[in-house]
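Given below, in the form of structure tokens, are the structures.
No value in this document is a laboratory result; all are computed from the given coordinates. As the structure is a computational prediction, the values presented were derived from the model and not from experiment. Cβ atoms are built from the backbone, for glycine too; each structure is taken alone.
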Structure I
Amino acid sequence: MPPRKRILREDVLDAAIRVIRRGGAPALSVRHIAGELACSTQPIYSQFGSLEGLLEALPAYAGEKYLRFCSRSYKGFALAVLRFAREEKELFKFLYLRRRKPGERLLEDVNYQTTIDLLSRNLEMPPERAREMHRQMQYHCYALGVMIATDYLDLSDGEMGRELTEFYRIMLRHYKNIQSEEELGLWLARSRNLIL
């Protein structure tokens, strides 16, 4: 008899993600995950202790695996999140639309510091001001992602890009205290690499 394959922690997490992709978060159970792995429930309990233990580990794992993007532009990061909402609807809903327990932290943005540095440097603003601007952009991007993942909106890449550019213009005007179209045009030209 061949030796049994050892089921690793990562195997269980990947199987849980496949279950969510097919049936959404409601389908997530130890039995369904075990079925995905073609094993008993024992390896899952052995790795996580309970379904709750698995559910605590899953958001950070999925975030690191699916939401770490490489981009040189600010818009590129936002487009990647919106594409994720469009292409991984059930996983997006699991990560962003689930009810949280009291005191549970939000999903950490794995690109956060890179994004703040990019804004601060390119827009010549203090990091705190860049954080405020980014927070507003995150709210807008999150709202678009929710509408995309729940089939309220069906946006092409071009439509997503135009929406993000327009909101960037609004935020740039506010956070740089821009008073004229001419000044806005200058800052848009200077920060062109952020919105390509």
Structure II
Amino acid sequence: MGELNREIIYAISQMKEFERFLDSDLDCCVLMDMHLALLASMVRAAHERGKRVFFHLDLLRGISADEYGCEFACQYLKADGIISSKVKVIEAAKKNRKTAILRLFLMDSKSLERGLTLCNNCQPDYVEILPGIACSILPYLRTRTASKLMCGGLIRTPEELHACFAAGACAVTISKMDTIRQYREKYDS
């Protein structure tokens, strides 16, 4: 399991985006809204290029978003990691020695406290905070959980992507390749 350190994870929901990912210098992607029949060949193609593939198990078609679907994704499809909002799925990913990312939707204080309880009970490798534009909450979350923190969702500009890293995110999931390019031009120079 490779550590995520200021990593941009390309969120992919179309084959055309996956082909772009393969040709890019990005190291990691998350597949969502893809059909089960495509997943094994996609993982093989990425692995041949030294890239990692995470599955957003809650958003894939044709595979169950439960611990059995997770075992299938890890053992048969060879996913490098699993993203899910379900504790049982995160626990199954950890049992299979894959990167386990718990996705938390923060809508209010109650969802924040519930999410922290879930996080501290299942101890995922990473916690992805949604929406990513709420990254100002990361310093507080760091005091409440030992899991590493990521951001994702509603990130549209290079400045928003930069703000996530500046707040302490170790990775950001984003579906906009143009925003990634603009971020690198502005902040990686």
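If volume of the Cα convex hull per residue in Å³ computes to 105, which of I, II did it come from?
Label of the originating structure: II.
Tell me which of I, II gives 1.8 when you compute distance in nm of label points 7 Å out along Cα→Cβ at positions 67 and 131.
Going label by label, the one that fits is I.
When distance in nm of label points 7 Å out along Cα→Cβ at positions 99 and 171 is computed for each of I, II, which one produces 3.1?
Computed on structure I.
For which of the structures I, II does the calculation of relative contact order in percent (Cα under 8 Å, 6 or more apart) return 18? Before the final figure, lay out the partial values.
Working: I: 23; II: 18.
Of the options listed, only II reproduces it.
Going by mean count of other Cβ atoms within 10 Å over residues 51-58, which of structures I, II comes out largest?
II
Among the shown structures I, II, from which was the value -12500 of helix-only ellipticity at 222 nm (-39500 (n - 2.57) for each DSSP H run of 4 or more, over all residues; to 500) calculated?
That value comes from structure II.
By the measure FRET efficiency 1/(1 + (r/R0)^6) of positions 35 and 155 (r between Cβ atoms, R0 = 35 Å, to 0.05), tell me the structure among I, II with the highest figure.
Ranking I, II on FRET efficiency 1/(1 + (r/R0)^6) of positions 35 and 155 (r between Cβ atoms, R0 = 35 Å, to 0.05), first place is II.
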